[in-house]
Structure P
């Protein structure tokens, strides 16, 4: 059982607002993407190197409301909320084995976007695991990955940091699912909430995206 970092997730009340947030922060504009009929959401993407990317995701105003909670906590996002780095996703070579070992990650759910199909773990409450510091798990069909369809943005993910009041719980989860990748976890400073910080190399130098960044 093995997992590696697949992509990071920026949530926003509107897709255009989230895309502009990423453009300002990194100097590169997300593009492509499309609609997720199962979730009533849509996205755009930015390549972050080989088989890694950033996803901006929002509720699709033209889609009917799904019969379930939307993923990445989007149903709880206020309409005036600033865009933020809210979650991350790890890719598994055997999602069924991972989901059985760590049922707290959610149920395996088939997803699609246009001609692209995959499976991903989604919790019934729509929340990301461990307040966003634990990953959702995704499995792509053999030989298929969205990053392969994206142009080189000149950006690459250097490392991802997670801050959680019980970092040992996060570390135990990552060991359970066989995760190996550029992720570090620690306890947040006193009075600070759990958060993610992504360090991204861009053509203009090293930049950061954060849960708390507006």
Structure Q
């Protein structure tokens, strides 16, 4: 079976199993960006607590995060873990947003995908997964987000070698699938659901929608 056919079949199976995921959780594009930065190395429940703290103090805006001092910001986002580092990353993003785009997400998202991705990757603390999450989930750009779940699942399906890189995985998805932000959004969210429920480090293959015809990992 060709890679494209496998990817489409996996998507169809996951969608029928889990249904639409309505990702990314967030009331505004800016909240999605903050969440994408805070979710590094932690689970979403912890991020929600940190975001709730920012909302409670009226700081969940570019201006709010620009004006709050580092130590206070770090205490507010403490539930997300690595809070001093993440406070710095939020500040680095806000500095970039104001210096390059006058604090305006509208101006930032007016850039072409390739140009904006390059800018985001130059911001200290923003790597490919975070940059692509911002682009896809906040900006609506058609780019596929790759995470540890994606690599684990599709290595078990024998689509990727052990030493595959982020960009190699992304290229396979984007070359094989229609250039559609909504599908990329849904597909990545479905992969996360599968990774959390079935395709764990120690897999729970019984009941997995991919077990059998598509996956013989056991």
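Any read-out appearing in this document is the output of simple, stated calculations on the displayed coordinates, not a laboratory observation. Note that the structure is a prediction, hence the values are computed from the model and not measured. Cβ atoms are built from the backbone, for glycine too; each structure is taken alone.
To which of P, Q does the computed value -17500 (helix-only ellipticity at 222 nm (-39500 (n - 2.57) for each DSSP H run of 4 or more, over all residues; to 500)) belong? Kindly include the intermediate steps, with their values, before the conclusion.
On the way: P: -4000; Q: -17500.
Comparing all candidates, it corresponds to Q.
Out of P, Q, which has the highest value for distance in nm of label points 7 Å out along Cα→Cβ at positions 102 and 166? Mind dumping the intermediate values first?
Working: P: 1.5; Q: 3.1.
Once distance in nm of label points 7 Å out along Cα→Cβ at positions 102 and 166 is worked out for each structure, Q has the highest.
Any idea which of P, Q comes out highest on distance in nm of label points 7 Å out along Cα→Cβ at positions 78 and 190? Intermediate results must be reported in sequence, preceding the final value.
Values: P: 2.8; Q: 4.2.
Checked P, Q; max of distance in nm of label points 7 Å out along Cα→Cβ at positions 78 and 190 sits with Q.
Could you tell me which structure in P, Q was used to calculate distance in nm of label points 7 Å out along Cα→Cβ at positions 14 and 206 as 3.5? Intermediate values should be presented prior to the final figure.
Working: P: 3.5; Q: 2.5.
Checking each candidate, the match is P.
Tell me which of P, Q gives 4.1 when you compute distance in nm of label points 7 Å out along Cα→Cβ at positions 118 and 198.
Label of the source structure: Q.
Determine which structure produced the value 1.5 for distance in nm of label points 7 Å out along Cα→Cβ at positions 94 and 126, calculated from the coordinates; the candidates are P, Q. Intermediate results must be reported in sequence, preceding the final value.
Values: P: 3.4; Q: 1.5.
Source structure: Q.
Given a value of 1.00 for FRET efficiency 1/(1 + (r/R0)^6) of positions 6 and 46 (r between Cβ atoms, R0 = 30 Å, to 0.05), calculated from one of P, Q, which structure does it belong to?
Working: P: 1.00; Q: 0.35.
Source structure: P.
-0.30, -0.67, -0.77, -0.99 is what came out when log10 I(q)/I(0) by the Debye sum over Cα atoms at q = 0.08, 0.12, 0.13, 0.15 Å⁻¹ was calculated for one structure; which of P, Q is it? If you can, show how the numbers build up before the last one.
Numbers: P: -0.24, -0.57, -0.68, -0.94; Q: -0.30, -0.67, -0.77, -0.99.
Traced to structure Q.
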